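See the structures that follow.
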Structure I
C-alpha cells in the first residue's frame, strides 16, 4: 500500500500536523495523494510570532537589503525548480502550465527584487515628493512619506496557481517589511507546501517572514488589527464573505480581492478571415481555453465577434480545438491536462449546463473527447467546449455564469451596432480582469479602449506588430497592474513598485525643510546644507552625507559661447542666432541654448581628476525655468540629495552606491534658471 503523506502547516517557526484529515486527490488518476492535517492551528501563536519575531527582523533590514534577499531566494528556488515540476503534474498541469506557475512565480521574485533595487531607498522611509512650500518665507513645507505598517499580511489564495499565487503577493509585502501568512486552497496545497518547505530550508528569509496555513483559516481574521492587511484570490462569493468579516470592518483592515470574472476578447469589424490578426485571434482564444485547462482568472470566457465573421471563426476554432490532445501531462503529445480536482470537474459541468441552455454547442465532448494516458479514468478531465450565443443582448447567462474551465462562448454583435455594441456587450460582464481587442485600425482602438478600460483592469490591443513580443491576453506581468473593477473584486496587485505601496502606510509630513530632509533621508530645497573644503566629488560613498553641498564660482555667458555651442551641437534654432526674430518673442532677445546652460553648469561643479565618482548615468526632473541671455552670469549649487546602497561590487570587488545630486543653476539675480537631479555611481572605500 502506497504511503499517503500528511501535509503540515508552518506556524511559529515549526511544522505542525501529523494526523490525517481531508484527502487530496491526483487530478490525473483520482487517487489520494495527500491529506490535510487534523490538528487545529493556534492563530494567536502565528500572529504573535509574526509581530514579535518577524517584524523586528524585517525592520532591521531596509528596502535594499530585502530586495537583495528576494533575489537570493529567487536564485535558490530556480536551481531547485525541477522538484516543484515533479509535484505540479498531480495538479493536472502540463509542463507549459507549470512553467507559468513555477517559473512565473520565481520570475516575479526576480522582478520585484530588481524593481526594489532600482526604485526604493536604503532605508524604511519612502519619500513621495517633491516637497511643497506651505509658507511664503520658505520655513514651512509639506510632503508625503510611506512607511512599513508594522503589521502582518494574510494572503488567501486560489487553487489554480499554488506557487505564483503566493509569490506574487509575498514579494511586494516582504519588500514592505510585512511578514506573511499564506493560506493556499486545499485542493493543490501540497504544491504550495513543497514550495514553502524549500523556502524555509534555504535560510534566506528571517524567521517568521513566511508562515503557511494548510486547511481552514479558523479565527485568524478575527485576530487582525488595523495595521494588518488581507488579500484574497478566488470566487466573488467567498470574497464577499471575507470582506464583511466584522473584525476586518471594525478595525478598517485593508482588504484586496481578485475575483473570477467574465473576461472577453473582441474581434473588431475591420478584421477579415484572411488577415494575420484573424489567425492571431484564433490562437489567443484557443490558448486561453486550453492553458491550465481554462482554470485561469484571466481566461477568455466571452468571445465577442461580428455576426458576419462568426461562422468563419467557429470553423477555425473547431479545427484548432480538434487537434488539442487532452490527457496525462506525461503522455506524449498531450497539450491540455486535467482540472485541479473532481469537485472542480463537477462544478464546471453544472455551469456549462446553464450556459448551454438556449445556445449552440460548436465544439465539445461529443467531438471525440478521449483523454490519453494510463490510469486516467478517474481523473478530472474536461473537454474543451465552445458555445455560440447569437443573442447576447437578451441572454443573461453568458454575462453572468462562469464555468471555470476550458469553456468559452462566442457572442455576436451586429454590423449596425459595430464596435460600440461590442463594447456594450463586454460591459455586461460587470467588471473583469482583462479584455483583448483585436484590430488593425487605430481609430477603432481609440474609440473602444476607453469604454473597455472602464470595466476591465487591463486591455490588450492585439495586432501583428504587437504580436511579435506580446505575452498574450492572460499573462499578468509584475510591471503592470493586475486586478479589475466590479465583479473582478475592485482590487489591485502587481504594477511594479506601486504594489509595494499597497502594503505601506502613507502619511503627510509637515515641518521645516531641514526637518523634512532629516525624516525622509532626502535633501529638500531650503534645508540646511553642509559645505566643506573637500569637494563632494572627492568623497567616497560612505563619506558622503545627505546635504553635503558645493556652491560654485560664477561664469558669464558670451555670444562666443552660444556660437560655439551651436557649431558643436548643430542646433541653430532662431532664438539663439536671429537677433531680429528673437526680439519679437516673449523674451525680447537672443538666449542661450538650454543644454549649453546644462553643460556650463557641469563645467562649474565637476571635479575633473580621477576620484570616487565613476559615472554620470542620468538626469531626472530637468526643467529650464528661466532664460539665460548673453551677458548673464550663472553659477550652480550641487547638493547630495539621496544615497542608495544597492550593494553592488565591480569586477575588482570594490563596492559602489548610487548618489542623486540636486542641482540648482541661478543667475546674477539669484533667480533659478535650471533645475535637475544628476545620478552618479560612486565608489566605496572598500
Structure II
C-alpha cells in the first residue's frame, strides 16, 4: 500500500498539470490574454513568394560537389618541401595501386552522405590511416568545413521549420538557422589521411584551394580550418614531460604505500586469528584499504540525516546520467534526428528543465551544515576562533581528490587513449587546467568564464565551499544570538531573491540556462562563451545561494518543530508531499517554454522564473524536511535510509569529480559516428555509471579516505578513527 501511494505521488502531478503546459508547434500562449505569435520566418517566406522572388540554388547537390573536389585530392603545391616529396611519393604509388598508398586513400571518404539529416562528422577509418608506417607514416586529420553562399542573398528568409517533399534540399543547408535544437547543416567535419610530413596548415591551404575550385563556380564559398590537435599519427600527440613523470612517480608511491599498508594489515589480522601479538600502526591504519573499506561500509540506521544523505546519493546517479547525456550529445552521430526531436519536444520534457540540477545538493548542504554545527556553536566554551579552524579543515579535506583530478587531467589522461577526437578533447581540458588550475585551489573558478574553467564540473566545489564559509558564520551568529542570526539569514535570502531578478531583467537574458544542442557543441569545442546566462547567472555565488540559505532556514524550522513536538499523521504527510511535488513539477516543467521557437521574449517572465526556478526546488525540500521531522513513519525515510545509498553518499564527492572526466574519456575514444537507439542509450548509461562508480571507489580508497584521515591526524591532533567525517 505504501508503495502504491509513493507511485501515485510521482504520477499524479504529471496527469493533473500536464494540460497546463501544452504548446502547439506554431502558436504559443505567453500570457492570460492568449496572444498568438506568428512564425516570423515563415511569414517572411510568404512575403517573398508574394513578390514573386525565387531563390537561386546550385544545380548540383552538395555531396556531388564534395566528390568532385575530393576524388583526386592530395596535399600538393605547398611550402613544406618534405610534405611535397612525401605527397609525390604517395601519388606515384597510388597510381600503381601500392598497398600502403591505397590504404591511405581508402581510409577517408569522398562522397559524403547524411548531409541533409545533420550527419556532420564524416570520419573515415582512423586506424587504417595511422597503420601505414612504410615508406611514409600516415597522418589522420579531421578538418572543419563551413559552407556559405558567395552571393549576398540571405537564404534564411526562405527557411521553414519543416520542409515538404518537393522543397529544394539546398534550403536546409544554405538557410540553416541555429535555434539551438538542431545540428549544423552547413558545417562538415571531414577526416583526411595525409603524409606525416604535411602539417595541419598544409592540409588547410590545399583543401581550401581545391574546394574553392569547385564550389565558387556554383556561387558557394567554404572556409576550411584544421587544428593541429586534430591531426594524429600512431605516436602520442602529447609530450612525456617532467610533469608526466613526476605525476607517475607520485601515483606509484601512493599505490605502493596503500598496498604495503593493506598487506601489513592482512598479516596483523591473521596473527590475531592465530592468537599472536600484533599491532597495526597509525600510518598503516590510515592507508589500509581494509580499514577504509570497513569505514565505508559502516551504517547507522538511526542517524536522522540518513534520509537526506540517501537522497543526495540518488540524485548523484541522475547527475552521472545527465553528464553522460551532455557529452554524448556533442559526439558524432550518424543519424542525429532522434536527438533533435528530443530537444524540440517541449511538452513535459523533464530533462530540459534540469538547469537547476545542483539546487537539491545546495539545499541539503545547508540543512546538514546547520544540523551539525548548531549544537557545537551553542556550547559555552565555543568562540569565534573555531570558525577559521573549521573552514580550513573543510577546505583541506576537499583538496586531495581535487588536486589529484587536476594532475590526472593535465599530465596522465591525455596519454590514456587515442582516436580522431581524443587529442582535441583531452587537450582542451589539459590546457585549461594548465592555465587556470590556481583558480580551483583559490576557490574562485566559478567566477571566471565557463570556457576557461579547469574541470568543468569543478565550479560546484568552489560554490559549495564559498557558501559553506557564509553558512558557518551565519550558524555561529544564530547560535549566539537568534535575533541577529535570523536577521542576517533573512537578508541573505532577500538578496538571493532580488539579485537574480535584477540581473536577468537588466541584461535581458533568458529565465534559464538553456542546455540545448548548441550549448553542448560550444561546451565541447570551448570556442566561445556558452551563454550570458551560464557565464553570469549559473555558477555565481551571489545568484545561486538561495537553496543553501533556505536549507539553513529549514534547519531552524525543523528545530522549532522538534521542540514543540508537532506531529502529522502518515496520511497527511503523503498527501501534502504529493501536492508539494505536483507544484514543484508544474513550476519545473514551465521552463520548457524557453525552448520554444518563434516565441517573443518577455523580460518579466524570464526575470521571475530565474527566481522561481530556484525557489521551487528549495520549498519542496523544505517541506520534505518538515514531513520527516513531524512524521514517525515517513515513506521517503524507508526508501532512502538504506545501507547502499549511504555508501554511495560517502563516495559522492569522488563520484562528482570523477564522473565527467570518465565520460569524456569514453566518448572521446570513438572512431566513427554512432546511432543512439534506446537499447544503446540504456547500455551506455549502465556502462558510464558502473565505470564512474568503480573509478570513484578507487579514488576514495586511495586518495579521499586516507588523506582525509591524515588531515584529521595532523590538523586536529586526534586519532584518525575518532574524528567524524561530516
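All of the numbers you see were taken from the coordinates with simple rules; none came from a lab. None of these values were measured; they are calculated from a predicted model. Cβ atoms are built from the backbone, for glycine too; each structure is taken alone.
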Exercise for review: Check the numbers for mean count of other Cβ atoms within 10 Å over residues 70-77 across I, II and tell me which is largest.
Suggested key: I
Revision key, fill the gap. One of I, II was used to calculate volume of the Cα convex hull per residue in Å³, for residues 198-509 alone, yielding 186; that structure is I
Check your understanding: One of I, II was used to compute P(r) over Cα pairs in 10 Å bins from 0, in percent, for residues 334-565 alone, and the answer was 7, 26, 30, 23, 11, 3, 0. Which one was it?
Key -> II
Point to revise | Parent structure of the calculated result -19000, given that helix-only ellipticity at 222 nm (-39500 (n - 2.57) for each DSSP H run of 4 or more, over all residues; to 500) is the read-out and I, II the choices | key: II
Point to revise | Computed 0.50 for FRET efficiency 1/(1 + (r/R0)^6) of positions 326 and 558 (r between Cβ atoms, R0 = 35 Å, to 0.05) - originating structure among I, II | key: II
Practice item. Assign the value 20, calculated as relative contact order in percent (Cα under 8 Å, 6 or more apart), to the correct structure from I, II. Key: II
Revision key, fill the gap. Output 0.05 (FRET efficiency 1/(1 + (r/R0)^6) of positions 494 and 630 (r between Cβ atoms, R0 = 30 Å, to 0.05), calculated) maps, among I, II, to structure I
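Going by mean projected area of the Cα convex hull in nm², which of structures I, II comes out largest?
By mean projected area of the Cα convex hull in nm², the leading structure of I, II is II.
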Review point. Here distance in nm of label points 7 Å out along Cα→Cβ at positions 382 and 574 has been calculated and equals 6.9, so which of I, II was it run on?
Key: I
